[in-house]
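Every read-out reported here was derived from the displayed coordinates using simple, explicitly stated rules and does not represent laboratory data. Remember, predicted model here, so these are calculated numbers, not experimental data. Cβ atoms are built from the backbone, for glycine too; each structure is taken alone.
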Structure P
Amino acid sequence: MKSSFSRNFTTAAAILLIALTILGASFQLQVKEYLTDSTVSGLKQDAEVIAELAAAYSVDGKLISREFLLNLDVASRVTGSDAVICDRQGYIILCSDTLTGCEHQGLQLNKAYLEKVLENGGDTASGVINGLYEEERYVVSAPILSGGNAAGLVIVSTPTKTTSLILNRISNIFLTAAMFVVLISVLAVTAFARRESKPLREMAKVATAFGHGNLEARVKIDDDYSEEVEELALAFNNMACSLQKSEYQRQEFVANVSHELKTPMTTISGYVDGILDGTIPAERQEKYLRIVSDETKRLSRLVRSMLDISQLQKEEGIPDEKKMHFDLEECAGLVLVNFEKKINDKHLNVQVDFPEHPVYTFANRDYITQVIYNLIDNAVKFCPEGKTLGLRIQEGGGKAYVSVSNEGDTIPPEELPLVFDRFHKLDKSRSQNRDGWGLGLYIVKTIVCSHGENISVTSKDGKTEFTFTMPLD
């Protein structure tokens, strides 16, 4: 598996090499074309000048005179090219290589080429001139016109190796510069890639530490981090915080469940063992069997509550097919009637404030009944004897506001954000003989939120009030 550094380095090196190769090839082609054009253009000028010079001397029949030979030699030396003079039949009569006694004299050019030059008024080509030169050359031919007629032609040429030498020198310079650029680029890319991959390596180390149980591990964010890396580090730290919180909640959940189950199970086991081994006399067994029955029912309620919560969380919202239209006033009134005995036993004053008309909503009636039941049960439980219990329904902004209140001890401000947490109890010393598992309000909030609504709590001046919303229908 390749590292981020090696991937960055390989990619950058490949791009750089491709760019340099394309640049070098393009530059060399352009230079070669320029040199070729310049050379051929110069040869054309030389051919025209020598043809005019030859035409001037041919008028008087002095084409092989000493003056013409000297002028041809000077022109050849100045231009650095070789010139060959041919007559009308294509026979070589003069050559700038050796002005007198040249071995090329008497050679005849290809008739097809001769006719082509005379017909077109000149020709440009490159290659080997058989019989004259062995190396490849640039060749320009021009006719010698005397009195309007072609008296011969001039062939001016220069070796192509001169251009090749220039191209080789340019290539060497380019390669040297390219190697220097590649070296600098490699060093720069190496430094950049290592700098960019450093935070990723740090994140990998932190992730490994987090995976091995160090829930406090976090990525340190430096000012020189790029925007993308900083966002990744922040996302990682947020994820770590979320996982840490989830893990602590899981541990707390397991601890709370273990604690809540341990006491009733110990009680049940102790009483049953006492009945079986005769420690508890027969006349008292019924009393303890009732305690065992109550504890079993309490455990059953705990399991049922946990299943309800799991189902709600699994559904992630109450589907419309499980909802119905019903009257909130009727639903709340029926729930309140179920607490008549408990209310009378504690001599509580009940204040009911409902609108004079039905308040319809569209929700799951069973779940809303459970919400109101849990809130009234909680209010009755914590309402001191002889105090007031309140149940109110109001309308506003397309919502129905259902409130359940009770007089009694005020909930401390630091406890208010926690009252809806799972297994949270205001009375930390509550034992097995006190009803409740700390799930009632958690279930209430889960149900309300599953309907897409909200629930809140206030507690001040000896009055605690829970209020949740439902949509008006």
Structure Q
Amino acid sequence: MGGKMLSRREMLRLTAVVAAGASLAGCLPSSGGPSAGEGAGQPAAAEITISFMGWGGPEESQAVLDLIALFEGENPGVKVTWLHTPEDYMSKLTSMVAAGTPPDTLFTPQDYYKTFCKQGLMLDIQEYLDADSELEIDRYFLQPQEDSRSAYEGRWHGIGCCWVGGHIFYNNEMFQEAGIEPPSTDPEKAWTWEHLIEVAKQLTLDSQGRHPDDAGFDPQDIVQWGIDHQTGGYFPETFLLQNGVQSYDESTNRFNFAEPAAVEGLQNVADLMHKHHVAPLGSNLKDLGMSNTQMLENRKLAMAVDGTYALAWTHKINADLGVACLPKMKQTGTVVVADVRAAMKATQHPDEAYKWVRMTANPIYQSTFLKIGLWWPNQTALMTPEGLESWISERKSPTEGVHPAGYYDLVDKYVRNYTQAWLCPPGFAEAKQVIFSALESVWNGTKTAEEAMAGSIDNANEILASS
């Protein structure tokens, strides 16, 4: 949901462009402002147009258009122009800001959001929210997760669209045939890390039917893996959370990735590939030419740790699909993330821009993506028993229903009580690139987590300090 990961060189260029564009954006008209043909003293047109920039596939684009139609019907005289930008989003956005033609409203990637707030690009909407009796943020949204994401220096500058986070997908038929109890959607019954490894070994086979602990097992000739684990995006922070450490210390404005518990959490995941031989290497996946979804379906993989959004396509596999909470190292849980819907400070129509941003918090809009398995809710009304029943459809076959058995508990217990918002202070996107690049050597097995973090943490923290 956060958009494409940029290289550090691109990050530096874009940060400079945004900083330079901030001063321009405040004094030049936005795309919703008066046209060049309107002279001084002429009455402004009765109709107001505001722009809305965002990414997303065909389903999300259509849902935005449907919401625009609903909004325009409720707000005569206000039009919303959808600037659908599915590719090179950040490059195009920062170019528009630098040119003094920013969108009025937009999807703001969570990893950039507070950087933009600090740079003065975002419209402060706290007073609008304080006056909005129907949208009381302490009751309307899942807390404290939402306040952690949307508040900058105690004031909201946008509204989160949803949540996505990590959990296990698994092929239940493979568990049944092996006589193994599958993982649970109840966080109180989450597997320990040691049990995850034990089960993954039982479900990993080489071409001769041997498991990793069997004599003669050949790690170069694996035909079935126990687990595949995502390592990009917000997952490194999740590994730290599972091992009981915060990835970022707000009091010191520093990353904690080099702390002993953090290093241990990162190494635990790398060991699935390089020590226990229960997870495929990147080269294995490249050779197979398959996604983890395809591997679950064709029984080359028993479990996959991936984001919530993967259910939108994984539920279509021709296999008995299950989902479960992440295992616990010291605790279970997942970092959750999604973009923030916001208005830019440069907009010429702040009232209308706020109304539109608020409209994107409409439960009807969010439910569209909950129903297809793409999102988790951030609105409390969609997490009540009645709310859950309004969008959870039990999967009975690849063509009937979406959500595997136990999904109710996954949201009601796990999402509500075992999630933490992705901590993205100003400068985060650039600083995280340093950590992310160093971690590549951990995932490919050329360095330990301790070595990689020791060589990168100071540089990352210097970026945070200077942002």
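If you rank structures P, Q by distance in nm of label points 7 Å out along Cα→Cβ at positions 126 and 334, which sits at the top with the largest value? Don't skip to the answer; put the middle values down first.
Details: P: 10.2; Q: 3.2.
Sorting by distance in nm of label points 7 Å out along Cα→Cβ at positions 126 and 334 in descending order puts P first.
Taking helix-only ellipticity at 222 nm (-39500 (n - 2.57) for each DSSP H run of 4 or more, over all residues; to 500) from the coordinates of each of P, Q, which one would give -11000? Attributed to the structure labelled Q. A value of 10 was computed for relative contact order in percent (Cα under 8 Å, 6 or more apart); which of P, Q is the source structure? This figure was derived from P.
Assuming 113, 27, 18 is semi-axes √(5λ) of the Cα gyration tensor in Å as calculated from a single structure, say which of P, Q it is.
It must be structure P, since only it matches.
If distance in nm of label points 7 Å out along Cα→Cβ at positions 134 and 150 is calculated from each of P, Q, which structure is the one that comes out at 3.1? The value was obtained from structure P.
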